Structure 1
Amino acid sequence: MMRSQYTASGVDIDAGNHAVDLMRDSVRATYNDAVLAGIGSFGGLFDAAVFKEMDHPVLVASMDGVGTKVKLAASVGRFRGLGRDIVNHCINDILVQGARPLFFLDYFATSKLNPWQTSEVVQGIAEACKEAGMALLGGETAEMPGVYQPNEFDVAGTIVGVLERDEILPRSTIAAGDVLLGFSSSGPHTNGYSLIRKVFENTPLDDSLVARLLAPHRSYLSVVYPHLARVKALAHITGGGLIENIPRVLPDGLSALIHTKLWEAPPLWRLIQEKGNISTDEMYRVFNMGIGMVAIVGRASLADLVNSIPEATFIIGELVEGERKVVLH
């Protein structure tokens, strides 16, 4: 049989079809009654009738990538967690505005398609979508030799969610004296991996360290969403760490005073700081330091909220008068 000229150019259509076959069942497992057309369609169809039950529905959309965590994952052959990373990161990004997720679209691009590798990532995406009650409505798998270096790939995704207009966070009631309540991270999540890879570039990575470094980005949907009525604002601690992300939800005239001794950062952060000779200020500006989500809560609501949450939380500081910045104490 004559070899396909397209295959000779570096693009294998058969490999792409095989990848779709491997991921098909996982994707379909995320479907609910609102999905009218999904995998195999030119565009995903989602029934908007759900909005009829709402007074003033507002759509919230966000897009993100996994960053250079893909390099570390590829070096040890662990791919499924990357799928969870991208979904949960995006869920948290719209959760901070009070939205619940509706559907997700994924993008996987590589120099040469490896069907198993691709399906591992997408199955991780599908698993995280199903856990969130969200449909994986569609996506793109791209093989682009010459654009990506050999054995390189990237993962990104887009999420769409919904909320009532009068429930959008942050609320206008944020005030000095409000408390910063921290929720534990599962690790570095999807941020700071260029620095992490540099710190450990000459260090053998045992299974324990790999597991800690590649722990999937956790979703805060199930633990936070049911309690949003008691929350004034949420900050997802992503790139920029605690120092850069909390001011994004503060009004003019307020700053956040964080007491770093009120919680103990997991040992991984101490290891990264010592091996990399990184200053404390930079650690808090790059990494989440064990706190992946911060809620701003009025003192009157704090006790009820903490007692309602089925996991340990940390009071890490409070709001004070200032110019929209974080002060470490």
Structure 2
Amino acid sequence: MLDKDIAKAIIAPTNGEFRLANHDPSWEGTGDIHFLCGKRLKKRAKAHLKEWRKRLIEAQEKLYADDRYSLLIVFQAMDAAGKDGTIKHVMSGVNPQGCQVFSFKKPSAEELDHNFLWRSWRALPERGRIGIFNRSYFEEVLVVRVHPELVEKQRLPVKTDGDDFWEARYEDINAFERHMSRNGTVILKFFLNVSREEQRRRFIKRLTHPDKLWKFSSGDLYERAHWEEYQEAYQELIAKTSTPWAPWYVIPADNKWLMRALVLDVITDAIEGLDLAFPKIPPARMKAFDEALKTLKAEKPAGDGLDAKKAPAA
């Protein structure tokens, strides 16, 4: 189980009283996770990730075999918070047959002709699988709220210039997630909470390292100029959409290794907490399997194709 002190520090309340100011992006952990902080952090964190990845791989295999639940993991964050790196480090080693990642970019013309949840609905994981959303339907109450001119492109038949419009979107999201939860989808929503100063340092690093320069976009500074507006939008959406069936996890992101360890712990803990089991084989099928085993054991060893001496020359 996730340490109680850690859970208290990172799980957003579900009573609408969330305050982003109460969550320090540079928090260094407590309880079982505190050993990852201080000197030699990276080395210790790597060992922690290696150990918990083994548990995640085993849990994911059972999730896939059980075939009753699916897991939806949502990542939201400001630019340079570490979404891509977290997905890479946390999910490394997981069977790709049971995992899928979707990165939601600017909506296409087809997507704009549907409701704002449509493209996410199409990408939901099937039973037994883990689905990861790198950004998600929450962009519709984030970037669209910070830049309301984007709503005009959706050509909606309702008024979009008041609080009622956003309240309706929160309501739709909660109903969407409630429906998924009722039908066996476990929803884990992570807000990777990076500080403005740490974002500045990471942007500088990108601009001064040739192998990281490709990650920088001219639009990054444009969005950074709206930092306070985004913080307000995040605070409201988390307060409005952190629910008992799909709570938000607010993960301190200034320390990448601690961030990754926390995300991995939450995901592994969530899967291990399900009543998963490998399918039981009916007696009739077991009898058939026993007969198949006897047949295979009774076979005489044979070559794997043409006799080497008789094989045609190359």
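Taken together, the values in this text are just the output of simple stated rules run on the coordinates, not laboratory data. Predicted model only: the values in this text are computed from it and were never measured. Cβ atoms are built from the backbone, for glycine too; each structure is taken alone.
Summary table
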| item | result |
| --- | --- |
| Label whose coordinates, when distance in nm of label points 7 Å out along Cα→Cβ at positions 58 and 274 is calculated, return 4.7 (choices 1, 2) | 1 |
| Value 36, 27, 15, calculated as semi-axes √(5λ) of the Cα gyration tensor in Å, assigned to which of 1, 2 | 1 |
| Of the structures 1, 2, the one that 33 was derived from, the read-out being relative contact order in percent (Cα under 8 Å, 6 or more apart) | 2 |
| Parent structure of the calculated result -9500, given that helix-only ellipticity at 222 nm (-39500 (n - 2.57) for each DSSP H run of 4 or more, over all residues; to 500) is the read-out and 1, 2 the choices | 1 |
| Which of 1, 2 leads on mean count of other Cβ atoms within 10 Å over residues 98-105, largest value | 1 |
